[in-house]
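All of the numbers you see were taken from the coordinates with simple rules; none came from a lab. Fair warning: this is a prediction, and the values are worked out from it, not measured in the lab. Cβ atoms are built from the backbone, for glycine too; each structure is taken alone.
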Structure P
Amino acid sequence: MYINVELIYNNTYNFVQFTYKVPKKFINKIDIGSIIEIIFRNKKYNAVVVEINVKLSNNIRTNEVKKLLCNLSKEQFDYIKIVAISNYLNIGMLLYNIFNLTTFITQEKINDKKYKLMELETLNDNVSDNHKNIFIVSSLEQCMKLNNKLSEENIQIDFFQKTGGRNEIEKILSNKLKVKNIIILSNNFNYFEVEDETIFHFYDTNNKAFNLPKLNSMNIVELAVYKNMTFGGNFIFYNKFPALDVFNSIKHVNKIDINNKITYLYGNNLEECINMFRTKFDSSLTKPFTFSDIVKNILSDFNFSNHFDEKDNNMFILFNPKISTNRTLNSLRLISLLKQLEFCKKNDIEVTIISTKEQNINDLLSINNIKKLARKEIQERIDYGPNINTKVFSFATKDEYINENFNDYILGPKNSNDLFEYEIRLILSNNLNYNKIMSLFSDVSKFEPIKIRNI
């Protein structure tokens with residue numbers, strides 16, 4: 001019998017799988033999801049079996065499997081398959097980077113299955129004395145801040161990460177430290193088993209640091225939702241506003257407070273707005289930042305900073321701010337705006353809105369307006385994606401891409417700027433053929449597909 005495997009290693013090898021022969025002693029023992037030891041390019045590696053009963057010509061020689069280490073359950077394999085497909089990765093690379101196999105192979109589906117969205121301010125109210133509480137945060141700085149915050153509320157924290165190293169986590173996993181309430185970095189979340197007596201608290205899920213750049217910006221919050229869907233468990237997600245490509249409800253959002261001091265400059269056209277700005281602000285005293293290239297180019301005599309969070313910035317300029325298109329919310333844009341305003345308030349940075357139509361930021365961000373816009377975004381994502389069940393990737397080519405093997409997954413082309421633009425649309429609930437998706441990823445890898453989160 002021959003099998004195809006993926007190396008458990010920090011490289012997808014462009015999604016290529018490798019074929020090995022199964023010795024007689026492992027026949028009927030090795031299956032899809034088996035973890036084995038092999039020799040690859042004269043070195044020992046662990047690998048995961050992704051296909052069995054592979055047909056191979058008799059005259060082709062392959063290496064044999066050296067050891068069978070363990071077998072993943074169907075739920076375990078389905079979970080990592082979904083996470084891999086959702087993030088343009090393969091299973092081998094996932095297992096290498098963010099899984100502890102010793103822990104993961106013991107993970108079973110549990111009876112208790114809860115998942116709630118809550119406002120940030122409710123964290124203290126949800127800490128249980130009768131459970132182990134694991135708080136998942138996005139950075140070491142957040143570890144320290146949350147430890148201080150909870151300690152001030154007389155909630156004892158037995159451990160929080162201080163260095164980010166695996167040695168800290170391994171002490172807990174090996175039970176050398178007896179702990180009840182702990183704070184860990186998000187990239188270590190998968191090292192911990194989902195259990196009936198544990199509550200996982202994901203704090204400030206809007207933070208961009210929950211994305212892992214080295215893994216195609218894989219979002220740990222999304223990964224956690226899949227884990228809850230697959231294995232159950234008690235998960236609580238805290239945020240100011242949920243990213244609607246991951247969640248599909250805003251019921252927990254009751255208010256959005258905007259307390260910034262804002263200067264409004266309205267004009268019939270951009271030229272009028274800019275003239276008012278020049279009259280009001282001195283270029284020698286103002287160090288502004290803006291995301292608008294139009295404003296930056298027109299106000300070229302002002303010393304614009306290159307980064308939003310530079311220490312000497314004293315003004316943030318918003319040009320015609322918007323959070324919706326065709327009365328449909330862009331929740332990711334809203335979250336970015338809320339984060340920007342929060343940062344400006346905290347660092348005493350003046351906010352100036354330049355607009356060619358009269359608008360008030362408090363009206364724009366009123367909860368009634370947001371809820372009305374959000375209903376349309378949620379419905380559009382349900383109908384077309386992307387959402388937690390439908391993943392969309394885009395790529396562009398100079399020449400038309402034709403491969404009939406993948407017609408079920410690819411939409412397009414759309415012509416733009418002398419390029420052919422395509423979308424890969426993957427509906428996870430359709431029980432996708434993992435190996436076919438990896439072949440698709442391999443075939444389009446030269447075009448560097450990008451995961452789409454906005455509608």
Structure Q
Amino acid sequence: MHDTHHERMSGSETRAAGGLAMVFAFRMLGMFMVLPVLATYGMDLAGATPALIGLAIGAYGLTQAVLQIPFGVISDRIGRRPVIYLGLVIFALGSVLASQADTIWGVIAGRILQGAGAISAAVMALLSDLTREQHRTKAMAMIGMSIGLSFAVAMVVGPLLTRAFGLSGLFLATAGLAMVGIALVAFVVPSGHSVLQHRESGVARQALGATLRHPDLLRLDAGIFILHAILMASFVALPLALVERGGLPKEEHWWVYLTALLISFFAMIPFIIYGEKKRKMKRVLFGAVAVLALTEVYFWQWADNLHGLVTGTVIFFTAFNLLEASLPSLVSKVSPAGGKGTAMGVYSTSQFLGAALGGIIGGWLFQHGGLSMVFLGCALLCAIWLVVALRMNEPPYVTSLRMPLSPEASREAGLTERLMAVPGVTDAVVVAEEAAIYIKLDTKILDRATLERLVNPTSSACEA
């Protein structure tokens with residue numbers, strides 16, 4: 001056998017990654033299309049107050065946060081597909097419920113039900129089952145990109161759909177998207193044979209304690225919590241600011257988000273490249289949070305015309321997208337070997353709790369102090385984040401790998417100690433029940449092929 005690392009993803013792996021990325025994207029579209037329109041169109045619903053609008057915006061986060069990890073664990077028991085189908089059906093039912101509602105409470109109930117279809121852990125686990133080790137990072141990146149893209153599309157399509165069909169039409173469209181998701185899982189995603197017990201994709205109880213006590217992981221969890229709280233709170237206020245301060249009718253908001261997202265997408269790329277290449281991610285993160293804080297202060301004090309609001313929105317999304325893109329990669333760098341899946345589980349739970357709290361706080365602040373109070377509250381949240389991030393260590397620039405162990409290697413007593421002595425290896429842990437070793441390595445110092453020869457010396461000799 002020759003070196004397998006340069007081969008491409010197989011057809012079935014590409015179908016798995018592409019199909020599941022689409023499932024993710026459609027579900028995210030359904031979550032986010034409501035963001036830019038609920039504050040402006042939702043006030044026509046019976047019983048609507050700004051505080052309840054905020055609750056409707058963030059409500060999905062409550063059920064999503066609570067059910068995310070349990071759904072992942074259930075999918076280990078009964079299989080990924082049944083859980084994904086169930087989740088998408090629940091999500092569709094929530095969308096239909098919200099579309100039929102004529103009171104704000106009906107929409108809130110629909111959003112809570114939408115969030116109960118918490119399938120992301122099961123989708124990630126299915127992706128791990130269907131892709132080989134060396135292509136998994138690429139497949140995960142496809143999902144990450146699809147989430148970013150669907151957020152951008154949602155911000156533009158949400159206002160356009162609502163303009164054409166009203167809020168109820170928007171919610172019906174999200175129910176339709178969930179049905180497309182079910183069809184994708186049934187017909188596009190290849191059928192998997194085995195459920196991998198796999199620590200990079202799921203939550204391992206053994207790794208939970210260490211994850212919850214890890215100071216830098218907790219700083220990142222606090223970061224994504226605050227980031228999504230700010231996002232949801234800002235969307236209680238921003239659409240209304242465009243109408244009231246900018247004089248832009250709610251039917252026209254789509255072009256503001258389109259402009260902001262297009263510019264911000266290209267504007268953030270140099271910062272990510274700089275952070276990774278120069279290994280200055282802490283500086284990039286800190287700078288982006290500071291810019292976010294200044295943008296909220298600017299909204300609070302100075303943005304009183306359309307031009308100012310659009311400029312502020314562009315800068316807001318540049319900082320937001322930069323943070324949204326770099327936080328998950330920081331989590332995987334910082335998490336201990338074999339703890340990445342657990343760290344990501346805790347991280348996404350923090351994200352959904354932040355979304356729920358942000359919607360609630362944003363609506364409450366708006367009700368009691370108008371637009372300015374919401375922007376001021378967001379600026380204060382950013383200030384808390386700056387204090388939290390200040391003490392963060394520069395993350396290790398490492399790649400996480402999981403390697404199967406040959407029977408000889410798994411019997412070797414001092415394997416982890418021997419590997420930890422190799423320059424470039426920063427962490428290693430053997431998981432006996434998986435017959436695998438999880439390693440974190442600095443790829444500038446040590447490449448994967450050399451490492452494989454060190455881990456399984458006998459088997460790689462016959463492969464070469």
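Observations
- Each of P, Q could give mean projected area of the Cα convex hull in nm², but the derived value 26.6 comes from P.
- Sorting P, Q by distance in nm of label points 7 Å out along Cα→Cβ at positions 10 and 34 from high to low puts Q first, with the largest value.
- Answer label among P, Q for the case where relative contact order in percent (Cα under 8 Å, 6 or more apart), calculated from the coordinates, equals 13: P
- helix-only ellipticity at 222 nm (-39500 (n - 2.57) for each DSSP H run of 4 or more, over all residues; to 500) derived as -8000 - corresponding label from P, Q: P
- Structure from which 2.8 was derived, distance in nm of label points 7 Å out along Cα→Cβ at positions 410 and 426, options P, Q: Q
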